[in-house]
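Alright, structures below, take your time with them.
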Structure P
Amino acid sequence: MFNRLIKRINIQDNEIVIDVIRKSLWHFFWPILLVVILLLLPFFLIYPLFLQGTWGVAVFSATLAVALTITYRIYKSYYYTALVITSKRLIDMEQLGFFRSSLGVVLYGKIEDVNYKSKGLFQAVLKIGHVYISFVNDDNAFIELQSIRYPSLAVSKIISQREDYFEAKRQTAGREAIKLLAKIKRRLGEDKFNEIISN
């Protein structure tokens, strides 16, 4: 199953998936409750329904079909609506319906701030909150992740990965600068290079 998610987001060869953050199942409480009712009700009324003949069987079958359709939609929405943290970027996936989805990519250099909000006793007890990611030079654009379990952990993972990304970029830039200086030194000669450096 995880491979289907990776194929959908096109992970590059030298990119590592750090974590996949999804909505808590509590976010789907009312749809799941509806599914349970739709699954239990026809079985509870199976005898009276089947006494009605074809009409009763049709109601029984239609109720089960609706319950299974809602279950499949909950599954797709839960599985394919996620924030994927990789070593190079954040990938924001959202399943908008059966056949509609969106995918956005955020580079760590574009992230300005990451925070979370948790309000109410229900969210505090269940450790659920909303995570917000804002972007540099764009106050109106942000990503909101709703009903995330352990939002403080999600925020710290994103910030930690962002810091690791910048540290890797600094190290790469430092190595490139050393290579460039070595080339200049070879072309100028050691004496001329040392004379320029000392001035």
Structure Q
Amino acid sequence: MKTRLVIFDCDGVIIDSFGVIADIYDELTKKHNIKKPEGKEFYRDFFELDWRKTLRKLNINTEEGMARAVGIFEDLVKKNYHKFRPFKGIDKVLGKLHEKYRLAIVSNNQKQNFIPKLKEYSLHDYFDLILGIDDGEFKPSPDLLLKCMDKLDCLPGETVFVGDMEGDIQAGKAAKVKKVIAVTYGFHTISRLKKADILVNTPEEIIEAVK
């Protein structure tokens, strides 16, 4: 079946946000008096696609604790928003793919947190549809992927999904998409991406992987 749709995760695939998010979690753990290993690389295997699971791994389990953590996180995101930038070369990749396929974004982030950044860097108009956690269930549930394909009238066998975390792979497999491409330049290490159909190391490699 011919590929018609390419769905992208946003953070870690289009927007380079790992370093900023790692810094924010450093602040978050300090404010909660949580000890963790030094350095950002610790987070490469620690982060979960569903941020609620990440907080639980930090032993932030109560509703009160989670609410406090979310408040701190959102405040720090606003303060550091200027640091979020697209990966170098992703604009050309999207432009090339846009010539042949329909493009969409399915993210666990709130749309208000990344759509302005897409517009700032002239990436927004490449996408036929953008869905965030405002629109459905957290990945690794396939809910948002299924909604995306339904809205764009594309079958799973016509769809490729590009993500950067183990939960993206799980979501893509559950949605029965044609192919799951995992990028190694995002949030997770290769060891957590082994179940992807294809691994790519740079944005430019996505073009060939989609074919």
- Query: Of the structures labelled P, Q, which one yields 26.6, 103 when Rg and Dmax of the Cα atoms in Å is computed from its coordinates?
  - Reply: P
- Message: Quick check: 4.7 is what I get for distance in nm of label points 7 Å out along Cα→Cβ at positions 105 and 121, calculated from one of P, Q. Which structure matches?
- Response: P
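To which of P, Q does the computed value 29 (relative contact order in percent (Cα under 8 Å, 6 or more apart)) belong?
Q
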- Computed -18500 for helix-only ellipticity at 222 nm (-39500 (n - 2.57) for each DSSP H run of 4 or more, over all residues; to 500) - originating structure among P, Q: P
- Message: Tell me which structure, out of P, Q, gives 0.05 once FRET efficiency 1/(1 + (r/R0)^6) of positions 49 and 145 (r between Cβ atoms, R0 = 25 Å, to 0.05) is calculated.
- Response: P
- Message: Of the structures labelled P, Q, one was used to calculate distance in nm of label points 7 Å out along Cα→Cβ at positions 73 and 113, giving 0.6. Name it.
- Response: Q
- One of P, Q was used to compute distance in nm of label points 7 Å out along Cα→Cβ at positions 33 and 185, and the answer was 7.1. Which one was it? P
- Message: Among P, Q, considering only distance in nm of label points 7 Å out along Cα→Cβ at positions 17 and 177, which has the greatest calculated value?
- Response: P
- Query: When mean count of other Cβ atoms within 10 Å over residues 25-32 is calculated, the result is 13.9; to which of the structures P, Q does this value belong?
  - Reply: P
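A short reminder: the numbers here are calculations on the coordinates, not readings from a lab. Note that the structure is predicted; figures quoted are calculated from it, not measured. Cβ atoms are built from the backbone, for glycine too; each structure is taken alone.
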